[in-house]
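Undergrad: The data blocks that follow each hold one structure.
Just so you know, all these numbers are worked out from the coordinates, no wet-lab data involved. Please read these numbers as outputs of a predicted model, since none were measured by experiment. Cβ atoms are built from the backbone, for glycine too; each structure is taken alone.
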Structure 1
Amino acid sequence: MRKYTVFNAVIYELLTELIEVWPKLKLYPWVRAALNWCRTDWVEWRTEKTLKDVDEQTKIIADEWAQQEKTKYELIEHPPDGSKAQELLGGAMEIRSTWDRD
């Protein structure tokens with residue numbers, strides 16, 4: 001990832017906000033030149049910021065999934081016993097609960 005200048009990114013952000021308020025500001029050549037000069041730094045800064053936000057959201061979702069209740073059963077597959085049917089279909093299967101009674 002290319003290193004960027006935060007100052008240029010902030011200038012680009014500020015100019016775009018000002019242009020929304022005063023659209024005629026975009027007609028000035030020095031404003032267009034500043035936008036062109038600062039755009040690449042703004043793109044890199046914005047991309048980094050977005051990726052950090054996505055990382056935070058991913059951590060939140062992973063934590064929520066970890067806190068959710070785990071399954072209450074387990075699936076057990078037994079090896080085939082050598083009979084023709086089990087050779088074709090596989091061994092016996094059973095579902096067992098993971099909790100114990102007191």
Structure 2
Amino acid sequence: MIKVKEMKDGATVTITVSKGYYIMVKNLAYNLLDKLIKEKRPEEYYTNIGSKPYFELDDDQRSLQTVTFLVAEIEAQATLQKQINEKEILEPGDEGYVAPTIED
């Protein structure tokens with residue numbers, strides 16, 4: 001027998017998230033999406049992520065949905081706490097593009 005930890009039913013917890021961790025989670029979301037794009041999934045595959053119930057999704061869809069919801073919640077809380085900035089950035093392929101880095 002092994003012991004595992006699990007949150008109590010109905011529990012919610014508050015965590016503190018640093019910018020470094022936030023960047024790591026966003027990078028995870030982009031990497032998952034990039035993997036799916038490279039597999040040339042049909043457009044319906046992606047729309048199902050936001051429209052179908054969690055348990056009707058495959059493992060990749062559930063993973064992307066979960067990490068996307070986490071990023072969205074971090075950004076929502078940062079906005080409420082006035083800890084978010086909006087800025088325009090260059091995209092890969094744009095002249096002058098530099099890949100983002102983690103700054104602490």
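Undergrad: Of structures 1, 2, which gives 5.9 when distance in nm of label points 7 Å out along Cα→Cβ at positions 48 and 80 is computed from the coordinates?
TA: Structure of origin is 1.
Undergrad: Still on this structure, I have one more. If we compute relative contact order in percent (Cα under 8 Å, 6 or more apart) for structures 1, 2, which one ends up with the highest value? Don't jump to the answer; show the numbers that get you there.
TA: On the way: 1: 23; 2: 33.
The maximum falls on structure 2.
Undergrad: Of the structures labelled 1, 2, which one yields -16500 when helix-only ellipticity at 222 nm (-39500 (n - 2.57) for each DSSP H run of 4 or more, over all residues; to 500) is computed from its coordinates?
TA: Numbers: 1: -20500; 2: -16500.
So the calculation was done on 2.
Undergrad: Suppose you compute Cα extents along the principal axes in Å for every structure in 1, 2: which one lands on 56, 38, 29? Can you show the working numbers first?
TA: Working: 1: 85, 40, 26; 2: 56, 38, 29.
The read-out was computed on structure 2.
Undergrad: Upon calculation of mean count of other Cβ atoms within 10 Å over residues 56-63 from the atomic coordinates, which of the structures 1, 2 produces 14.0? Display every interim value, and only then the final one.
TA: Details: 1: 10.0; 2: 14.0.
Answer for the origin of the read-out: 2.
Undergrad: Separate question: Using mean count of other Cβ atoms within 10 Å over residues 40-47, single out the structure from 1, 2 with the greatest value. Please report the intermediate quantities before stating the final value.
TA: Working: 1: 16.8; 2: 10.5.
With respect to mean count of other Cβ atoms within 10 Å over residues 40-47, the highest-scoring structure among 1, 2 is 1.
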